[in-house]
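Chemist: Below: a set of structures, written as structure tokens.
Each value in this text was obtained by applying a stated rule to the coordinates, not by laboratory testing. Because the structure is a prediction, the values reported are computed rather than measured. Cβ atoms are built from the backbone, for glycine too; each structure is taken alone.
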Structure P
Amino acid sequence: MMDEETRSLWDPMTGKAFKGPMAGAAMDIWPVFYSTTKKETSTFKNTQLFLSKNRNPQKWVFQKIFRPLLGLDSRGFIPPYFFGTMSAPIDPRLPKLTQGLGVIADKKARYYPLDCIAPGETIREIWGGEELMITRAEDSAIVEAVWSSTGEKPMQLLSRWYGFAFTYPNCEVFQTTDQ
């Protein structure tokens, strides 16, 4: 991302400027938690839902006509030239469009592919002497990490593998014992 004032380039995952007058500076960052309408309305009784009436005809045409013609599945579409704009090769340990939860804590980054966490499953791991629970909702792809002792959530990102591994190049990858 580029800011309009200094035209510096910023990494949206880490909040650090990597090019321009602000290179080396860092913004405060906060995790963005994904949820479902069902979870939010049952957890927060006063939740208000606002539905957009905006309809994008180009998106509809792409979804209904061009996606099937190009043989694209529901895992997402990234233009072929996009990966060529990245300043480093993509980590080959996982397929680049793998969806998962990246957790960052204690100067450590670990990626949990969604395929390794069954719906309704909780993985328990020890990080720096504390138990971290990674839980996937029974009825969705929503996954979150929580410290069991405090209930607080560490920095976490639901992201594609290519983006997380690019930002945290030496991250660990969670694997189930049967892999």
Structure Q
Amino acid sequence: MLEAIVLIAIIAAVLIAALLAYAATRPDTFRLARAVNIQAPPEKIFPLIDNLRSFNSWNPFVKKDPAIRLVYSGADSGEGAAHTWDGTRDVGAGRLEITQSAPFSKVTMKLDMLTPIEAHNVVEFTLEPHGDMTSVTWAMHGRCSFIPKVMSLFCNMDKMVGGEFEKGLSSLKAIAETPGVGATPSPAH
């Protein structure tokens, strides 16, 4: 009986070591993105991203926790606009800040997750007009430390986070395509 337990323990240790070794070979960076075509000009869509209060009206990560605590700071929109959040385990806690704002074409944000897993990533929204439509891409990229590499063996982050991006872009599309919603801000912040 003791020999069987020792054999099972050795096999388990070898399997765990093999999984950890495989995880170590995974890429050190990641990038995921989703896009949607919206029947609206970039001038109508841009303020829904560049202003974090407007952004959070369709942000699926905030919508996961109706009691989330949001604290806004800095500018109302554009570079320097920021917010911190603290919520349930589903949304965690962290900080988001707009670091670059190119009117009607691109918004770049610094995302600092503190919980449930610490991560520091870059979020980018690009808007490309195509006739009477605008292609909006929501992307995120950053470094991938060892723990997320191990986690990626058991859950597909692209599918999980990408699915949330798809929900958010669908909400953004619905809002932006609603007549009378959105504004055309001045390009100067």
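Chemist: Can you tell which of P, Q yields 19.4 when mean count of other Cβ atoms within 10 Å over residues 91-98 is derived from it? Write out the running numbers ahead of the final one.
Modeler: On the way: P: 14.5; Q: 19.4.
The correct label is Q.
Chemist: Okay, next question. Which one of P, Q has semi-axes √(5λ) of the Cα gyration tensor in Å, as calculated from the coordinates, equal to 40, 17, 15?
Modeler: Values: P: 27, 25, 20; Q: 40, 17, 15.
So the calculation was done on Q.
Chemist: Could you figure out which one of P, Q the value -3000 for helix-only ellipticity at 222 nm (-39500 (n - 2.57) for each DSSP H run of 4 or more, over all residues; to 500) was computed from?
Modeler: Values: P: -3000; Q: -10000.
The read-out comes from structure P.
Chemist: A value of 2.4 was computed for distance in nm of label points 7 Å out along Cα→Cβ at positions 139 and 171; which of P, Q is the source structure? Intermediate results must be reported in sequence, preceding the final value.
Modeler: Numbers: P: 2.9; Q: 2.4.
The read-out was computed on structure Q.
Chemist: 28 is what came out when relative contact order in percent (Cα under 8 Å, 6 or more apart) was calculated for one structure; which of P, Q is it? Don't skip to the end; give the middle numbers.
Modeler: Details: P: 19; Q: 28.
The correct label is Q.
Chemist: Looking just at distance in nm of label points 7 Å out along Cα→Cβ at positions 43 and 163, which of the labels P, Q belongs to the structure with the highest value?
Modeler: Q
Chemist: Could you figure out which one of P, Q the value 19.2, 46 for Rg and Dmax of the Cα atoms in Å, for residues 3-82 alone was computed from? Working shown, then result.
Modeler: Working: P: 19.2, 46; Q: 23.4, 71.
Attributed to the structure labelled P.
Chemist: Compare distance in nm of label points 7 Å out along Cα→Cβ at positions 11 and 147 across structures P, Q and report the one with the greatest value. Before the final figure, lay out each step's value.
Modeler: Working: P: 2.3; Q: 3.1.
Ranking P, Q on distance in nm of label points 7 Å out along Cα→Cβ at positions 11 and 147, first place is Q.
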